[in-house]
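Undergrad: Some structures are shown below for you to check.
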Structure P
Amino acid sequence: MRDLQVSIGNYYRCSEGFGVEAEVLATPVRSSIGFVQVLNELLRKQTSRAAEYCAIFEPPVDSRAGIIQGFEYVRHVTQHIDPVRPQSAAIFGGAGLEFRTYATWEEVPLSVHGRLTSNTKALKPTYEHNLQGREVVGTLLDAARFFAEVCPDLVHRQANGEWTGFPLRHQPGVSSRLHPEEPDDQIAALAWMTRRRPGGDLRVVCGSLTDVTKGSILFGFTFTNQCAFVPFFETPDQVNDDIALKFAYYEADVAANTLEKGSEFGMPAGRSVLCSEQPVPHWAGLPLSEAPRKEDHATFALLDFWHTLWMQEAASGAPSFLTRRERRLNASQPHL
C-alpha cells in the first residue's frame, strides 16, 4: 500500500505546471495502475481474507468494486496505449499561481479493446462508468480509499499517524480532494476533519480571540519537522477533542524561538515559514492537558492580524472551506 500511496503523490507532483505533456504523466500513472493491480491480486490470492475480498466482486457486486475493476481493465490497456491525456486547459489558483494540468481517462479505441482477452473485454463497461472521462487523481484516491476500507491494516502511516504521502499539497482555489479518506461533499468533509487528528506533528497556541457566533477561538501555528507553514484556529472544545486523540498542543513564545525562512522554501509573497532550531518541546515545555481559557490576547504579532486570518476561515462559502482544509490538514508544505 505504501507504494500506491507514494505513487499517487508522485503523479500529483508531475502534474504541476501549465500544459504538462502526456508523456510526462505516462510513467507515474502507469506506476499507480500497477500498484493498484498488485494490491488487488495480493488480496485475492495471498491473504487470509482472500475469500472475503473476492466476495466483494461477486453478485450482488459491492458498489465500491467498480473502481478496482476499472483499473484492472486499464492495466491491460496500458500494454498497448497510454489512456491518459491532459485536458487542453489547466486549473490554477489565486493570482494565476500554481498551475496544474488535470488529465482524464480517455475513451479506449475499439482497435485496442479488440486485442484484449474476453475476460478483460467484459470489464470495459466498468471502466467507462468508473474511470473514463474522470480526472486521474480522484480515481486513484478512490482506489486507495477502497483498499483502506476493506483492509485498514494495509495503510502505511507516518510516525504522527497520518497516511504516508498525504495530504496532497493544497492548491489555492481548487477544491479537488487532497486525501483518500476525504469525503466529496464539503459538509461531510468538514465533519470528517473535526473527527480526525490535525495534520502535522504538534501545535503551539499563541493566543485567543472572540468570534460573535462561535465564541472563544484559540490560534497559533502547526509545526512539522520543526517548521510551521500555516496557522490554526480552533474552538477550545475542538482543541480538547484533539488532545483526547493524543495530538499535542503547547503554549509558548513562538516569536522568541523561531526564524522566518519563507524564501528558503520558495514560498510565494506573503507566505511565511517559521522554523525552530531546536525541537519544539525543548522550548515549549510540557504539552497542554486541556485547552487554555483566557481573555483575548496574542503573544505573536497583533490581535488584529489574527482576526484578519480568522475571517478567511470563518466566512461562508467555498473559499473558507479551502482555507479550513488547508490549515486543518496542514496541506501547505512544499515538496522538499
Structure Q
Amino acid sequence: MKKNITLKQIAAELGYSISTVSKAIRNSKEISRPTREEIQAFARYYNYRPNNIAISLKNRRTKNIGVIIPEIVHHFFTTVIEGIDYIAHARGYNVIVCLSGESLEKEVVNMQMLANGSIDGFIISLARETQAKKDFRHLQEVAEQGMPIVMFDRVAEEVASDKAIVDDRMAAHEAVSYLLSCGCRRIALITTTDDLSVGRLRTEGYKQALKDHGISLDLDLVVKIGDNGTSEEQISALFDQQEFDGVFAVNEFFAVTGMKVAGKKGLRIPEDVSFVGFTDGILSRTATPALTTVAQHGMEMGEASAQLLIDRLESEEIERSFCTQIIPTSLIIRDSTKNPG
C-alpha cells in the first residue's frame, strides 16, 4: 500500500499552491474542473486522507479562536489573553484558552482537540519542550491543511504563519546599554538555556551591547538556568564565584531572584550592584527596590495577534502573504539601577 501523502507534497508534485490543492480536494468551484479532477485523481492514487483539521474547514465559521499558552500564572501571558479577548469580542469572536504546561505532547493534544471543528484558527506561544525538540510537525500540518495560525512571543521560524513578537535582541541591547550608561562595567547575565528562543535572542542582545561598547565578553559572568538545580541555587553560585556591578536577567523572575540573593549576601541595590529585568509584571513593580525592566506590552501583543488572525480569516485573498508584526518595547526605569553618569 502506498504511503499517505500530504497537501504540501501534492502541491509540490503538481506545481500548484497548497491553497489551490486544498480547494480542489474540497471540490471548490473556485478551481477549474480540469484542475480539480487532476488533483483529486492524484490524491486518490496516493491515498490522501484529510484529517479532522481539513474536515473542520468545510464549516469554518465557528466564530471561535483557540489560544494555547505555556502557562497562565505568568503576568505577561495573562495580559496577552486580555488583548486577544478584547479584539475578539469587538469583532464577534469567542476565545478558548488551553495550557500546554511547557509540554510538546500536551500542545499537540490541545491542537488536535480544538481543530476537530471547534475553532476557526489558532493563536499560540510555543511550549519550551516544543522549542527544545524543534518538533513542529503538528504546526506544519495545521498550516498545510489551511487553518490559520498566529504565533506570538515564542515562535518557530520554520513554520509559515503570521507572527506577533518584540525585537528581543534589540530590547536586550537597550537594557544592557542602559546599565553601561549607569557606570556598570562587569555585567552578569542570567538567562535560559538556548532552546528557548526569547532567551537566546536576549542573550545575543546582551553580547552585542558589550561588543558595541568595547567590553569583552566574560563567559564566567553568564549563568544559564536549566534543570540541574533551582534558579536561586545557580544564581547564588554566580555571586559566590564572581564579582560584578550589574545584572541583566532575561525575565523578571530571574531578576527578582537575583536581587533576593544579593540582599542575603549583604549587597546594596543599586549602590553595589544594579539590576535590569525583562517583562514588566507584578514582580517588577512590587520588588524591593522596584525593578528597572523592559516592558513587552502584552496587551498590545494580544491585540495584534487577534487582529492578524481575524483579518486572515475574513480576507477574500486566496494567497495572502504572511506578516510579522513587531511590538515596540519600553525600558521602565525604577530604583534597581543607578542614575546614568
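Computed from the coordinates by the stated procedures, all read-outs in this text should not be read as laboratory data. Computed from a predicted model, the values in this text were never measured in an experiment. Cβ atoms are built from the backbone, for glycine too; each structure is taken alone.
Undergrad: So if we calculate relative contact order in percent (Cα under 8 Å, 6 or more apart) for every structure here (P, Q), which label has the highest result?
TA: Result for relative contact order in percent (Cα under 8 Å, 6 or more apart) over P, Q: largest is Q.
Undergrad: Of the structures labelled P, Q, one was used to calculate FRET efficiency 1/(1 + (r/R0)^6) of positions 132 and 292 (r between Cβ atoms, R0 = 41 Å, to 0.05), giving 0.20. Name it.
TA: Computed on structure P.
Undergrad: Moving to a separate point now. A value of 20.5 was derived for mean count of other Cβ atoms within 10 Å over residues 20-27; which structure in P, Q was it taken from?
TA: Clearly, the read-out refers to Q.
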